[in-house]
Structure P
Amino acid sequence: MITDAELRSLKPRDKLYKIRVDRGLYLHVHPNGSRLWRFRYIGRDKVDHTLSFGDYPRVTLADARRRAQAAQDDRREGNDPAIAKQARALTLEAVTIEWWQLQRPRWKPHHADDVLNRLRQDILTALGTRRLDDVTPPDVLRALRVVERRSIDMARRQRQRLDAIFAYAIAAGYATQNPAAQIVKAMAPLPRGGHQPAILDIDAARAMLRDIESQAAFPATKAANRFIALTAARPGEVREMRWPEIYGDVWTIPAERMKMQREHRIPLSPAALEIVEAMRPISGACPFVFVSATNSRKPLSDNAVGYLLNRNGYKGTHTAHGWRSLFSTYLNQHPPNILPPGVYIKDVVEACLAHLPDDDIRAAYQRGNFFDIRRQIMDFWAGVLLDGALPFAEVLTGPRR
């Protein structure tokens, strides 16, 4: 079977030549260096026809094979692949994927996957099979109202993405109208203030944790919520936490997954390690520590912990990100008596939160010299936060949803 490496190594010749990839699927290599996908088939009229799938490598080998398989399926069902291809190209889902493929090179891989997965869940499930010009402003608004119930900010981001998709579709000749551009004033306004809600009183936070963990929920969601609270890591970093990133009692988040594009090492307290070890029988054979409730090959959805908080009465009061605010507020107000002379709790907390200075020398110094102190801070914080909390074994085996 031909590979990507073999296709990349193809050189232009004086005349066009073609490489057979699969049954009916060919890559045409032109003298000017362009490499174009072509699919040949015998139509119902018994005549030889050709479909164009775009240029390589913009259309990947895997994508070309999927399109060829779809054409073969159309033939077996008695449909003309050219007509079926044209119909598919005009659906919102097909054009969304085409737009996404064009945008993907400017995004980091995990972000690109998140964008497409979120569009599929929030928009395409409801509207993906619609022809573009059949999608109306009320259709888009209804889909986004569902998202608003979880997150107004996310709903607005999804509207912006739809706006870009329809603008691309109009430019490409696929559509004549942009329904996403017409609903801006009908959407819910963003809450005032730039900070995400957070409970900053430690007693109230402990009570909230006990309350949340006694409710019915997917075990991995409860586990992720407690892990975020204990580590003060960003929720997205926890959600995509992978098993190879854990070595002993240290979790190393690679630079490409960090907001500041710097590798970040988090010392794990015994309480945090307890969560990791409890997840091994559940997700140890999977890529991610905190796995999706519906697909063990995927991470927990990006709104799972937030939805857990909202569902149990904390909407507008506390978010998953709010645990970082609580961590920072409490430690800055109640610094433990473990800091050596000349070390300030504010600097240690900022290092724990991966808010490192822009100065590379100072940043390297803090990473090297604060790590042992951060280990003590994380142990101290676990003791403070979990005072009166349920044993984690009870959380994991508690009521499920």
Structure Q
Amino acid sequence: MTGIWKIEKMLLTELRVLDLTDEKASLCSKLLADMGARVIKIERPGGDASRDAGPFIGNEPHSEKSLSFFYNNTGKLGITLNIEHIKGREIFYELLKKNDVIVENFAPGYLNKLKINCENFKNINPKLIITSVTGFGQTGHRRYYKTCDLVASAYGGQMFVTGASKPLKHYGEQAYLTASLFAAVGVLLAIRDQRKTGRGEHVDISIQEAVTSTLEHVLVRFFYENKIAKRQGPLHWNHLFHILPCKDGFIQITLFDKWDTLVEWLNREGMAQDLIDNRFNDERFRLKHLDHIINVLRKWAQTRTKNELFELGQLMQFPWAPVHSPREVVESAQLIEREFFQDVCQTGNNIFKKCLRIPFTLNPPRSNPITHAPLIGEHNIQIYHKEMGISIKELNELSSLGVI
């Protein structure tokens, strides 16, 4: 029974992945690792440049203290390899034979310059799935343009409809994370096809397209009504929701849902003002006087705490929610009860105490325990010596040549 349980426990337990990504796509391979895949992160000798991205633990810039790197690379093994060196490419080709998926985000054409391309991959391992995440995709006249999260957010249309009077960048690197999610889906679909045909394929992910695909109602309205959505700050695009200040923070509330119940609640507390007027029963009239309604609700909300409004609102079936700070999210009883925050398995690197599990559950559970992100070259001996049979002497020579 134990053996059968171990097989059932992992979703992708037999999948082997080579990770050649930086922050643009490292979440993709992290998700695969969370689902049971064996992911080997390949970094240049000395460590990947994404280790230089903050924030850093203790605000001390250091390649082994990047919180961003450690979050995006939990659950992976780590080796160093210079694929630009001829001996490095030879080792890389050997790795290709033993793995199923490559995730990379080099600029289009970079691997071709190294004489490492899809055709070579297919000759070495016909079942190999290559997933490329780039700013604008592998084709199109702008495929060679430089990119970053800001470029993708702006050029993909996301930034234009975010903010109040001026365009606003989303928090963090949402463009990269969105592209990584689509990349992980692409890998899973390619695996499904591979199991039917026995052949691999090239999954081409454009970060711009990933961002644009999240614009939902913005593009639908433009396609069908030729209307360009306006930036509305804390007001929802269709006026359903608004964020209001409370005694101790902010809450998102509905404006027109169960209007009679909302007005009765305010009136019972002596704060409905003229909203009890029958004219406000007409939705068109309410829309015309939206600013006035928001002002009345703002004065009322400021007399309550966000949790009072949240609990009372939910009791009356209003889909309201407090705007939680990171501390409040971590202390959320709901997330704690569902064991969303899990301890990171320690093997000498305790930079992270906890991390997030994948945001879905299965019964029985079938996902890997969360292990720490690799230190620079942490698994060189395991992969190169124990698994590939390269002697310690040769590894030392390769290290002196800058190959590993």
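Consider the structures P, Q: one of them gives 0.85 for FRET efficiency 1/(1 + (r/R0)^6) of positions 103 and 263 (r between Cβ atoms, R0 = 35 Å, to 0.05) as calculated from the coordinates. Say which. Intermediate values should be presented prior to the final figure.
Details: P: 0.85; Q: 0.05.
The correct label is P.
When helix-only ellipticity at 222 nm (-39500 (n - 2.57) for each DSSP H run of 4 or more, over all residues; to 500) is calculated, the result is -10500; to which of the structures P, Q does this value belong? Intermediate results must be reported in sequence, preceding the final value.
Values: P: -14500; Q: -10500.
This value belongs to structure Q.
Could you tell me which structure in P, Q was used to calculate mean count of other Cβ atoms within 10 Å over residues 39-46 as 21.8?
Values: P: 13.4; Q: 21.8.
Structure Q accounts for this read-out.
Of structures P, Q, which gives 70, 37, 30 when Cα extents along the principal axes in Å, for residues 167-318 alone is computed from the coordinates?
On the way: P: 58, 35, 31; Q: 70, 37, 30.
Considering all the candidates, the number was obtained from Q.
Can you tell which of P, Q yields 21 when relative contact order in percent (Cα under 8 Å, 6 or more apart) is derived from it? Write out the running numbers ahead of the final one.
Numbers: P: 13; Q: 21.
The read-out was computed on structure Q.
Among P, Q, considering only distance in nm of label points 7 Å out along Cα→Cβ at positions 95 and 343, which has the greatest calculated value?
Top value of distance in nm of label points 7 Å out along Cα→Cβ at positions 95 and 343 goes to structure P.
Ranked on distance in nm of label points 7 Å out along Cα→Cβ at positions 23 and 375, which label among P, Q comes first with the largest value?
Values: P: 6.1; Q: 2.4.
Biggest value here belongs to P.
None of the figures in this text is laboratory data; all of them are computed from the coordinates on show. All values reported here derive from a predicted model rather than from experimental measurement. Cβ atoms are built from the backbone, for glycine too; each structure is taken alone.
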